[in-house]
Structure 1
Amino acid sequence: MEIVHKIGRRKTAVARVYLSQGNGTITINNKDLNVYFPTATLQYKVKQPFTLTDTTDNYDVKVNVYGGGITGQAEAIRLAISRAMCEVDIENRATLKPEGLLTRDPRMVERKKFGQKKARKKFQFSKR
């Protein structure tokens, strides 16, 4: 099997994933998964496509990710890995699609408007 390259995005985070046959090592920005994402929740999000398809120790993953915060980056990586898993084996799509792992989350930060404090918050109104 050759290397499968896919991209995942979430908010402003962009993750480029390179999936290849291996023994289950996940490297993010040249760091180990447990070092880059210290919390168990974020590690679970990254590994979720593998646990759902029962291929935990079958593939090596190399990730380049930038932009956004750590949660956005973890979800961007999850989307990219899910897309790569579908390219490896089309049967994985039936498992990942109902869990919502192949859906790009379109929610973005709303822009700040002029004459206001933030996107929705306004300056205090004084009648007199």
Structure 2
Amino acid sequence: MEGNKTSFQSIDEYISTFPPEVQEILQTLRQVIKESAPDAIEKISYQMPTFALHGNLVHFAAFKNHIGFYPGASGIASFQHKLSAYKHAKGSVQFPIGKPIPSELISEIVTFRVTENIKQAEEKVKK
């Protein structure tokens, strides 16, 4: 029963399915993540744009009224105080469409996740 489900092959393909104003937001978000995690690879995971480095770093997705950003539970918990202005849950935050994307905060969260993933990968190698 997956006949209606779209299967994206790339982040470009995903972004191209949205109206121009949403595409612009998604490209901005993508660029902030790329700059904050230059060694990360782009892929589609869970049918969302994903950046991975020693495992998934962050995902993002567009919805009718917001952009979802998914840095995982640790990414949210570590920046809870800075995310208080946004609707958020254990592993996600919603940035309303029509308001500026907090690029500096996203960069901080991505940098935190890069450090966290590298540390976890190093610990696995030691075991």
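Bear in mind that the values in this text are calculations on the coordinates, not laboratory data. Bear in mind the structure is a predicted one, so any value in this text is a computation, not a measurement. Cβ atoms are built from the backbone, for glycine too; each structure is taken alone.
Quick notes on this structure:
- Structure (1, 2) behind the derived value 18.3, 73 of Rg and Dmax of the Cα atoms in Å: 1
- Identity of the structure behind 22 (criterion: relative contact order in percent (Cα under 8 Å, 6 or more apart), calculated), options 1, 2: 2
- Source structure (of 1, 2) for helix-only ellipticity at 222 nm (-39500 (n - 2.57) for each DSSP H run of 4 or more, over all residues; to 500), computed value -13000: 2
- Each of 1, 2 could give distance in nm of label points 7 Å out along Cα→Cβ at positions 20 and 52, but the derived value 3.5 comes from 2.
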